[in-house]
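Nothing in this text is a laboratory measurement; each read-out follows from the coordinates by a stated rule. Only a predicted model underlies this, so the values are computations on that prediction, with no experimental measurement involved. Cβ atoms are built from the backbone, for glycine too; each structure is taken alone.
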Structure P
Amino acid sequence: MITNEPERQSAPEFRLDVKLRDVLTSGQRGTTQAALAVEEGLPEPIYPQFPEERWKTERAYHNFKAWRTWKSLGAPYFKHRLMPGELQPLISYLFTEWKCNLDCHYCWSYDNSVKGMTEPVARQSIDWLHSTGNRLLALMGGEPLLRPKFIHKIVYYAAKKDFLVYLPTNGRLMKPDVIDRLGDGGLGTVNLAVDCIDEKPGLAKALTPIRPYFEYLIKNMRKYCYSAFFNVCICRTNMDDVKTLTELAHDYNIGIDYHIVESPLIDAPHFKHLDQNSTFLTPADYPKVDELIDWIVEKHKQGYKIVNQKARLLQMKEFMRGQIEPWGCRAGRNTLIVRTDGTLAPCFPMYSATHDWGVVGKPKFDKHQLAEMKKECELHCFSTLNHIVSYVYNNGRVIRWILRHAKTGFTTAQGTVE
């Protein structure tokens with residue numbers, strides 16, 4: 001029988017070397033119970049905080065954006081470079097949820113049996129991260145907006161402590177009132193995860209179901225001074241949609257970043273789509289992916305607001321063929337994750353690991369353990385965010401990027417650090 005159904009493939013249960021995998025999954029995580037000094041929750045946000053016309057002049061608006069970026073990224077970065085230390089998170093990822101309202105078949109980053117983060121854990125996490133000099137806080141899931149009131153409290157509290165707060169969401173729960181409250185609370189960036197225009201089998205993160213929310217989000221960017229960008233995962237069944245989303249991002253003058261579909265790095269027992277998954281790439285798909293990547297790189301050269309470096313986009317070709325080289329991951333040093341229970345890990349793929357990296361306030365990251373682990377895991381991981389952090393730990397690249405923005409008075413985005 002001839003069918004138009006895409007060919008499906010099975011994926012390995014995990015991709016790491018068996019020896020390393022056993023080390024990472026045979027330990028016992030720490031517990032936050034002894035670490036929590038107080039059982040104090042988060043303060044109730046004041047809403048609304050700001051008048052309708054917050055910016056008296058255009059210059060005042062751009063000055064606020066530039067100053068916030070300097071405090072959240074610039075000052076911590078140069079402090080790290082001048083006074084390097086063992087643990088100096090430039091970006092931290094706070095997993096408020098490990099649950100999700102959608103079921104994208106490539107995604108193993110959620111488990112609906114896991115309880116969400118509590119207010120005391122969130123507060124202590126933010127306070128501890130602040131004490132480390134960290135000022136960029138990314139809220140993670142699952143889907144963070146499963147509890148919008150909780151997220152409003154976190155955004156409000158973190159913004160008052162000079163964090164730039166970054167929110168990834170699939171947009172299904174991003175109602176106008178939620179946008180207003182989070183924007184007023186001080187939200188810095190919205191990472192809108194969409195993989196296709198209309199929902200497809202196995203790909204639930206679509207733009208059409210959230211189009212009114214998306215339009216409202218864009219309409220209010222200047223009012224609340226947040227940025228927004230599309231986050232797209234390149235899969236077997238959405239390559240035409242990736243091009244359409246790229247053009248839409250350009251039309252709306254927002255950024256876009258790309259990931260390439262990956263199977264779990266270590267065991268993810270909760271992941272129910274490991275076998276017969278239509279989103280995973282097969283060798284037969286590689287030529288089409290190559291063409292798509294070349295097309296994206298060309299758009300990058302034309303000035304489209306693409307977050308990934310051009311060289312890194314081209315390395316996707318090598319990664320899907322199993323040929324990626326070590327890339328200097330700084331997870332556990334300049335990035336880290338806080339799980340819903342307050343335990344720590346260096347990066348997203350290690351969420352399921354039971355190795356003890358400590359808890360909020362009592363980290364146990366060991367540079368020798370991390371270095372040995374990365375000899376193997378870097379060869380199997382294509383983390384966009386951790387690669388960007390690794391790439392920018394180069395003074396020359398960063399200074400050139402700053403000077404390029406200074407020419408426009410820090411009024412427009414001039415691309416990523418290259």
Structure Q
Amino acid sequence: MDFYQDLWNKTRDKLASRFAEKTFEEMFDDVKKVLKCENGVIYVLTPSTYIKTKINNVYSKTISEILNELTDQKLKFKFICEDEIPAKPTIKAPVKLNKNNLKSNFTFESLVVGESNRLSYITGMKVAEQPGVFINPLYIFGGVGLGKTHLMQAIGNFILENDLNTNILYVQATDFMDDYIKGIKNENMAAFEQKYENLDVLLVDDIQMLAMGNKSQQEFFKLFNDMTTRQKQIVITSDCPASKLTGIMDRLTSRFQMGVSVDIHQPDLSQRVNILKRKLAENSNKVIDEKVLTFIAENFVDNVRELEGGLNRVLWYSEMNNETPTLELAKEALDVLIRAKKPNSKDNYETALSVISNTYSISTADLLGKSRNSKYVLPRHIAMYILKNHYNLTYSKIGSILNGRDHTTIMNGCNKIEEEIKTNSQLKMAIDTILKKV
């Protein structure tokens with residue numbers, strides 16, 4: 001054990017010479033004790049989850065380089081908190097949604113950090129450490145499914161972990177509008193005010209959706225001013241920079257730019273493979289060859305949801321066929337999704353799937369997937385309707401495209417759209433627009 005402790009002591013000395021004194025003291029001053037070494041992993045004790053997470057995600061590369069300079073042995077450091085027992089596999093806890101609408105599994109630790117999100121990750125950590133002080137508001141923007149919601153909720157979960165009395169609320173912009181409209185219609189604005197008053201932290205997802213309501217924008221403007229005046233933290237996500245928002249009043253967009261904006265862009269191949277590994281470890285006991293994961297990562301580059309949807313389809317396909325998820329099986333399972341991503345595909349219906357996904361800002365994998373989230377249901381029913389009525393596909397064929405759904409499910413979905421377009425002119429217009437784009 002003395003050898004491993006000495007190795008860490010020497011590593012700390014080199015870290016002290018590489019980083020500013022303040023940085024070293026903040027991150028490594030209390031990281032001194034080596035607990036044990038097993039299977040080439042040296043476990044080092046850290047004083048908090050924050051320190052552990054930041055070292056693992058920000059400084060691990062530098063530490064590995066130093067370790068390789070100090071020894072030829074194949075060793076690596078792993079930083080843990082006192083209550084962790086690395087020798088035993090952890091059992092994945094069920095995802096819980098607390099009264100703040102925060103998902104318990106959306107943490108800084110569960111984020112896979114790479115070049116695409118490193119700056120936003122570090123900024124989010126600082127905001128979580130100093131809510132209302134470091135940056136306010138924090139404006140996070142990027143495309144669909146790149147991890148904006150995960151990062152935002154990680155900030156909320158971190159703040160709550162450090163002070164359970166913090167009054168935090170996560171909402172989608174559409175939820176804020178719905179709450180306001182219900183308050184007006186029911187002549188019960190007291191319920192609306194009670195929900196949004198005296199907040200310490202407000203997390204608002206997809207702020208671009210506020211463009212749909214002028215009066216709710218005015219109400220949000222009041223809330224924004226109240227919270228920033230009280231130095232309470234606001235975090236906002238959007239699909240574009242604040243300066244590019246359309247349909248949002250100027251006095252709101254100017255306030256969004258008061259703080260700092262950070263973007264999250266598409267992850268590179270290495271990060272996408274790491275995301276798949278993390279997803280696999282969290283949700284499946286199956287072992288998949290890295291060649292298969294690399295194939296998935298090479299073909300699903302746009303966002304994390306699409307990437308995870310590709311993995312889920314391979315897992316489902318291997319289970320349905322009772323086969324090991326090999327590279328050949330993965331190619332067969334993902335063929336329809338990959339071809340749907342190519343607009344010049346000779347199978348027109350695959351282009352339709354892509355257009356529907358883009359119209360409703362979801363991935364094609366989500367469109368074809370199993371999730372019953374309300375934002376996927378309508379576009380999925382539209383897909384069923386278009387595949388049946390405009391491409392003359394059988395219910396069975398449509399079911400196989402949509403992850404093995406049965407004949408009755410497809411028929412019901414088609415019938416729902418057919419009935420609704422008789423009275424819903426907006427839905428009919430949306431479908432006509434989709435078909436024109438195709």
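Out of P, Q, which structure matches 62, 34, 28 when Cα extents along the principal axes in Å, for residues 75-274 alone is calculated? Intermediate results must be reported in sequence, preceding the final value.
Details: P: 46, 43, 34; Q: 62, 34, 28.
Label of the originating structure: Q.
Of structures P, Q, which gives 11 when relative contact order in percent (Cα under 8 Å, 6 or more apart) is computed from the coordinates?
Q
The value 23, 11, 10 for semi-axes √(5λ) of the Cα gyration tensor in Å, for residues 139-202 alone was derived from one model only; which of P, Q is it?
It must be structure P, since only it matches.
Given a computed value of 17.8 for mean count of other Cβ atoms within 10 Å over residues 43-50, which structure among P, Q does it belong to?
The read-out comes from structure Q.
When Cα extents along the principal axes in Å is computed for each of P, Q, which one produces 66, 50, 42?
Label of the source structure: P.
Starting from the value -16500: which structure in P, Q was helix-only ellipticity at 222 nm (-39500 (n - 2.57) for each DSSP H run of 4 or more, over all residues; to 500) calculated from?
Computing helix-only ellipticity at 222 nm (-39500 (n - 2.57) for each DSSP H run of 4 or more, over all residues; to 500) on every structure in P, Q gives -16500 only for Q.
Please state which of the structures P, Q yields 1.00 when FRET efficiency 1/(1 + (r/R0)^6) of positions 259 and 331 (r between Cβ atoms, R0 = 30 Å, to 0.05) is computed from it.
Source structure: P.
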